[in-house]
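Participant: Each structure below is given as structure tokens.
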Structure 1
Amino acid sequence: MKVLIIEDEHKIANNIKEGLAREAYVVDICYEGEQGLSTAQSGSYDIIILDRMLPGGIDGIEICRTLRAEENHTPILMLTAKARTSDRIEGLNGGADDYLSKPFSFGELQARLRALLRRPRDGLNEVLSAQDLTFNTTTKEVKRAGVPIHLSAKEYAILEYMLRNKNRVLSKNLIMNNVWDFDADILPSTVEVFIVYLRAKLEKPFPGPRLIETIRGFGYRINDL
């Protein structure tokens, strides 16, 4: 799951990123409005956490309105120090899907993100599957043939991305762009290493068919045919 945080308070943004990273989310941060809008327009995110008041010539309300005018329907959770009802109404009318007032607990933030991601319009399933493999995206339970499998946070993220795009060939660059932060210092060979790790856990202990197929010269694919 890939999240964009647009928040000018570095401590808040970094604390949210740290908490979400522990839950296997991939998180990018922008600290001002224009950069945030540009990143939201150019990136593929499952959800955006957006501060209402931002430096950089554009605030959270304008970012919401611009994205919605461009038919970008990525769920947006707006953060704000303004707790008046009129402010919440303005944010929701501007295109935000939910509104959270500062200060807030990380538990509440996490619960609101999960609620937004469960909405049918997101097209995101709570339980993903391929062949005899199941992945509950809420509990992070992965099973093959009913047998629980423990994965690292990055292995979870790669598997989730591949399952959401099953039967599609995914290049190493595509996996890197969707599973690592945009400032991560990694190489395509890093993806190869993690695919080896996943195969060791998802395929080697089981007699069933291979889940992850290598398409030489193009990338990888999880088959569910």
Structure 2
Amino acid sequence: MTTCQNTLSTLKGKDFLIKAGNGFAGDVTFTTGTDLVGAVDHGLSDGDQIVFATVVTTTSLAIDTVYYVVTATASTFQVALTEGGTPIAIDADGTGTADEYFRALGGIQDGSISFAAEAQEITNSLSNEFREYLDKAGVRSMTVSGSGLAVDDWGSEKLRALLLNNCLWRFQICLFTDGTTVKYWEGCYKLTGQEQGGAYNAAQTFSLTLESSGEFAYNEV
């Protein structure tokens, strides 16, 4: 799993940060002249952020630098240093790889993370009248819910798209960082509820509920 790229220098107390993955990791090609990055069925959209883990031959792009996707098609896109900015001129044909990048949607200021582990009972006549459960069996699940402040319009648009498309997506729930160690949960989740609100003279707020689908893992990096 990728590390949690926290845009905040500190994240403490009861707040936690929700990040959504860009849905892409894999090999890419760089083409000079057209300044295109090639990746079949990459699924990226204009405004998504991407980070390259390796860059070979091409020198106008750097690893571990956040770029914005522009002019995306089904199998190509260009990258810029700012959202909707001028595409970077690629100086030489090359190849590379990209790791999935997670971008902040917003901070949860009033929320909770709950876990459930389904129990499978195996009590029988040899149980000596005590209830028994099967070890390491049953369904595990995680639910994230709460409300907070959206980081920008991209976060609101991403949540709306996920809900309207009724699809699963990879998220990170960042709990804490002291500038050295970052603690977060990562996995595939379904957005099952979303609300947006805000007063005319206040920041936009949102509420959401995420339900885990498949494996989720706790990380400290």
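Participant: Looking at distance in nm of label points 7 Å out along Cα→Cβ at positions 85 and 149, point out which structure of 1, 2 has the largest value.
Facilitator: Going through 1, 2 one by one, distance in nm of label points 7 Å out along Cα→Cβ at positions 85 and 149 is largest in 1.
Participant: helix-only ellipticity at 222 nm (-39500 (n - 2.57) for each DSSP H run of 4 or more, over all residues; to 500) was computed and gave -2000; which structure, 1, 2, did it come from?
Facilitator: Traced to structure 2.
Participant: Quick check on the output: 17.9 is mean count of other Cβ atoms within 10 Å over residues 141-148, derived from one of 1, 2. Which one produced it?
Facilitator: Working: 1: 13.2; 2: 17.9.
It traces back to 2.
Participant: Distance in nm of label points 7 Å out along Cα→Cβ at positions 45 and 69 computed as 1.9: which structure among 1, 2?
Facilitator: 1
Participant: Then there's this: Identify which of structures 1, 2 gives the largest calculated value of relative contact order in percent (Cα under 8 Å, 6 or more apart). Don't skip to the answer; put the middle values down first.
Facilitator: Values: 1: 16; 2: 22.
Largest value of relative contact order in percent (Cα under 8 Å, 6 or more apart): 2.
Participant: Among 1, 2, considering only distance in nm of label points 7 Å out along Cα→Cβ at positions 133 and 157, which has the greatest calculated value?
Facilitator: 2
Readers should treat all values here as calculations from the given coordinates under stated rules, not as data from a laboratory. Computed from a predicted structure; not experimentally measured. Cβ atoms are built from the backbone, for glycine too; each structure is taken alone.
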